[in-house]
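Structures are listed in the sections that come next.
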Structure P
Amino acid sequence: MYSFAENKNANRDLTVLGIPFRVQEKDGKIEKLAGGSVSLSGKYSTLYFLGMSTDSWQCSEWWGQQEVLYDHTTRLFFGDRIGHFRIIFDDRTMELVSVIFGVNAFNYNLYFKPKPNEGNLMSFEAPYDEPFRSDAEAKKLLDDALILNENTAPDAEKASKWIFCYKPKSDKRIESIEWHKEEGKRADLCFSAVTGLSADCEDGSGLRSADLNFFLRKSYYKPLQALKHRLYQYVDEVPRTVEPLEIEGFDAPDIKFYNKDGPDVFTNVYRKNIMDMAYGKITDDGMPHTSTAGTANFGCYIGFGTFNYSASYGAHVWTRDTGRMLIEVTNAGYSDRVRKAVEKLHEMLYYPSLRFRIPHWKRVANLVAQNENDTFNEGNENDGHASIMTAIWYLYHKGGVGREWLVKNKEHLKAAADYYLWQRDNPKESNFDRVLYTHSETSTQILGGYDLYSNVISYYAELLYAEIFDDLGDHAYAEELRSFCRELKAGISEKFVMDHPVYGRVLTDTTDDCWTYEYKRFVPALICTDHLSYDLHKADPELYDLCRRTFAAEKEVFYNAYSGRQMGYGQGYLTNCALALDLYDEYSECVDASARLCYHHTDVPYIVPEGVIMHGSGKYFFRNSDLGNAVQQAEIIKEVRLMAGADDLGGEGYRLIPRLPSHMTRIEVTGLPVRCTGGVQKISYVYSRGTQYPLFATDGYVSYSLGFYQGEKPGYVRFGPFGRPDVKTNGESLGTDEINGKYYAYIKF
């Protein structure tokens, strides 16, 4: 009745869903079949394949360089073929049976929680079984697409989890069955046994099955498409307009974006995330958090679009994440919450370190090493340390703390700044060599390295603390910090600036880290919009030109408006650099992509994901890892800050440097706190295409106008871009600048 495919290592009989199999059990675990073929001689009405899980635990690549190398072999989407069976007959013909993810193969490691006896099966806080656990309609779509028969026994393992039933031609004699992996996909297949039911026996199992015609006619296509449209987000199905979310207790500045049809999707991205940052990333006790408690986690960094709700990084204080987040929360006016968080961080400045026994913020500020082998958090993450310093300066600049607070916390402020001086003065321990040596994701993590990003952000952090110590009256120490910065700047220019044959002097950085893109070479443009100006072209033309040339050089290496593999280090850095450099075409498409990548039609929409996995076609994607990871979230919300354009950095008062992407028609800002000549005030205004508001500018073809409703008026407003330099206005013109072949008019009320 039943025949078993040859398996010389088989040592156990196993019955699954009424079908007998012979499998190999080793160390208490069922092993997958090894080799590329098995012998099974005879005529059979049904073949039963046991297992049918993807072999690889990865359905998407961990952070790294694969995407920029155009390598999508690790990414696995429903409908991807991972291999095929060849059922070879004795007349030298065969039936080729595709093995398709979501049809007759599925993922075990992430969708189920592996059993203790299965050993070290990578699963990362599995099961990730939402939305199918909670949404009955979604589960039906999955069941309709999968033609597998699930082994629901409590002891079901990876190699015995499903049965695929196939109906071959029963009048032909089978000689062997071969398995061939799809070379373009890493997934591979885990199956442990093949059993055949004799041709003269009727299959009474009642199990779902398929035959050759099922695959030739692609009968799986329609249900698979329905499943894909439920789990994934198709780019062309992201709505252009939305109803603004009503969020209970919403107390952030109200910033709305409009396109020609109504409120743009970025409106809800902003509303949802600014509240999540203010109250989820800083809890009422003042503790900062890298993730919001109970957030959705989409399969760690290697998922396939399913998720669960977990603590994720909720208990961690990653310093790079926290610093970037605190800047944006401060800008939204939550100074009291940020001040409490900073006081917690000043406590963590003195947490013990096994490697560098002086005060500093480690990679994860609230973790303390258990022993000498616990090295992950024991390096000097200079960029994380600098991010916290920058946030503290920003809080002071925005009026969240005053001079009295600085005096009270002078010891902590000096300890933070001393950390860089110590590295310079102790090169044997720190590896300082004209530039800082960093153990970070920006370099090479545990073993460390030299990189541009951490050096530049540290350079600016020390300059900002020099300002603080000048305000404290400690001019000698402020000058010591500036002297160090001059030395560091010279080292940066020596090590991280190259002579490009096309673009001249451009910034370079390492790609030895785990970040996908080289967009961190944009770091000066990114950091200057936190302390210098939103109008880099006017504030520092020389630095602007260096960053503009670097951007052009990077476009030759890799550029994609949908660079969301990391939403902060990729999508956010790219978009914010394009905004800072006034690259109108680039920032228009990147802003649009930023909003779309935060959207999902059904499952926890709008919260910024840590990353997204885009299909190679660019048509659809799924989210990856935790939603609302602080640094990824902050960089997307920074786009809002730069588009709204209330620039109170440098000098007295503030200026408006708004930026409208090409698909947007106006920005409405209500209750945004800015540093005015008379202190921090809330301002309200609308910036729009057209001449409908009181202050306007036009070149005869393109027009912009501004309506101002609350607070001290800005010193001037920058209107543009225009296609012509001859701009007329009903205000007082302060001149017109050409930036990237477009024109911007500076106008006073």
Structure Q
Amino acid sequence: MTATSITADARLPLSERLAEDLRHHRTDSGEYESPFAVALLPLLQALGWHNYARQLIEALPHYTDDIDLVALRNILVELGYESSPLKTRIGCIKPELYPCLFVSDGGAVYVLLEPTEEGIRYFDAERRLEAVNDIRHLRGTAYVFTDIHATHGTTVQHGANDSWFFGLLQRFRGLIVHLLGMTFLINLVALLTPLFIMVVYDKVIGAKSPDTLPYLLSGIGLLMATDLGMRYLRAKLLGSVAGRLDYLIGVETFRQLLYLPPLFTERSTVAAQLSRLKQFDSVRDFFTGPNAAIVLELPFALLFIGVIALIAGWIALIPLAMVLIYGVIGAIWFPHIGSLMRRSGMARNDKQRMLMQTLQGRREIKAIGGESVWWERFRELSGEAVMANHRSFLANNLLHHVTQGLMTLAGVATIAAGTLGVIEGTLSIGALIATMALVWRVLSPLQSAFLAYPRMDQTFKSMKQIDQLMRLSRERQHSHSALILDDLRGRIQLDRVSFRYGPDQDPVLLGVSFDVEPGELIAITGNTGSGKSTLLKLIAGMYYPQAGTITIDGMDLRQLNVMDLRRAIAYVPQETRLFHGTIAQNMRLNNSLATDEQLRAAAEEAGVLKDILRMPDGFDTRIGDSRVDQLPPGFLRGIAMARAFVSPARILLMDEPGASLDAASDQRFMQQLARLRGRHTIIMVSHRPSHIRLADKAIFLDQGTVRLAGPADEVANQMLEFAR
């Protein structure tokens, strides 16, 4: 691929080739290596999916060279179709389960369309053709689909008190039952080992009968091998559950954060949000570490205590007493440890936050010569973190020694009580040794659970935080308004719009009203903090006004699908943010359907096409990392403008588009505005009089209210008079 061409070729990954074919409406000409990629579109058509190609492109796996069965099912889930596997013969599939995907035992892939009198009408992904044949004898796995779109009534609404995490665990209840069953067998084997010791002491040594010893040793060897195998299988199953839970929690919480209203997240610092997400790792660590096995083992401690009671009678009260003592100590000591751990966590977060601020603001620190002051602050935070960790370590270490001492005390008490029983003849030596082994078997997981409780408590709190996050209402709506928004004319009306960021804060906007006619260029200006950027975000659907209404072509923004609304409006924010990837990928973020020709046209309109083509890889040049800092601000602003122009939107919002532009770039931008004028409805925030005078109308905001509104020249002249 040359620097002057971004046309797809065979060297592109499979997902990108499929996306290119969708952009150019080549839905029947794709020669894909994967039969699942070939089956994708026929399957969607059979399911009655008539939504937008854009959604399909966005559902495709990113830059992958293979689309397998798992990828196909994930794509369909993103589009609203869940699938369930059914191992069967084609002839046994009920007619109401059609259409479905069928993978034969030989690996052939079919899209089963409908049963007919002549046979089955199907699409053969290997031969790339539709046929009718009698293939009812084929055996394999059918994947039947359920439409989970909200309009079909299959979306489950969770109540305010429902636990999202508990609902997630319900999906694994079958595996959890298997884990409990395996743990029961493991404990049963562990129970037989002390009994073997008792038999050896009482029957073999006591009766001086060595002939039975080989049989007993063979039996215990078999039990040990069984125990090892069961523990391996349990670890494997637990690892599988942990991996799936980690994936689902990570993906779903990330999706939730993406679809939350911006007001919920943008007021929080990046470091605080990362710290909150990092706390969710404790849930993964719970399932991947030893704590999950400890929780599985604890219920069976009662089984061992019962066996101790059968063997040694009242001596079973000793481990029961230890359980009560552990409970009392935990009730007294755990709140103190929890407080120390919270302080330690806060100190680590403060240190992490300062590290992030340092990495983001190294130039500013250097520019003001603040290295010594900044180092001193970091030294203080590091010292606080070390001391907090030290206090937490001491508390945990003391708790460990106390529990170890209690374990030793329980062992001594068991030996003392058992010795008296042996002397009195109520207990055999073998029974005493077996009782000791059983007591250790009871107290060992109990001690581990006791020491791990602070971390388990943190895990439970993380689960509650996940539930709280998942209860928040998402922005994403399921009503499709894109068909309406495709025909926007661009008339915008604001009627007494008021907005504040919080109930304890002053209004940022108060009673703002003005009209924008289709094709008009409106300049919004005012002092810093007067609400200009907030006003643009309200029009873009980032926020909703607490009072008043905003309408586009007579439609209230609250009635529209917010995702479709933002795609129908091209928005250029004040701060240019490019993401890691190629220039083409960054430009297509606003319109995944954009063809190569449209990317070129948008870059030409933004005045950066020649600059892009001069780069080593043209549109395939990777940006978005540290190399962005080496690119001119005018070029970055041009890429942001080109990303907006890629969208077919009739409404264009620009926040301080002239910021950081040199004279030549600013002149080029003004020429762009002149070309765009009349073709788009443009609302531009700017302080530059040269930009304001290009507008049809100008609006001057002062402390959140409209102070001046009218022809641009008149408003600009009055602004100059106020400045004097």
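Each reported figure results from applying straightforward, stated rules to the coordinates on display, with no laboratory input. All values derive from a computational prediction rather than experimental measurement. Cβ atoms are built from the backbone, for glycine too; each structure is taken alone.
One of P, Q was used to calculate FRET efficiency 1/(1 + (r/R0)^6) of positions 464 and 496 (r between Cβ atoms, R0 = 41 Å, to 0.05), giving 1.00; which? Comparing all candidates, it corresponds to P. Comparing Kirkwood radius over Cα pairs in Å across structures P, Q, the highest figure is found for Q. Ranked by FRET efficiency 1/(1 + (r/R0)^6) of positions 320 and 520 (r between Cβ atoms, R0 = 35 Å, to 0.05), structures P, Q are topped by P, which has the highest value. Could you figure out which one of P, Q the value 49, 17, 11 for semi-axes √(5λ) of the Cα gyration tensor in Å, for residues 264-391 alone was computed from? Derived from the structure labelled Q. For which of P, Q does mean count of other Cβ atoms within 10 Å over residues 168-175, calculated from the coordinates, equal 17.0? The read-out was computed on structure P.
When distance in nm of label points 7 Å out along Cα→Cβ at positions 280 and 408 is calculated for each of P, Q, the greatest value falls to Q. Comparing percent of Cα pairs over 42 Å apart, for residues 120-535 alone across structures P, Q, the highest figure comes from Q. Work out the source of -9000 here, i.e. which of P, Q gives that when helix-only ellipticity at 222 nm (-39500 (n - 2.57) for each DSSP H run of 4 or more, over all residues; to 500) is computed. Here the read-out was taken from P.
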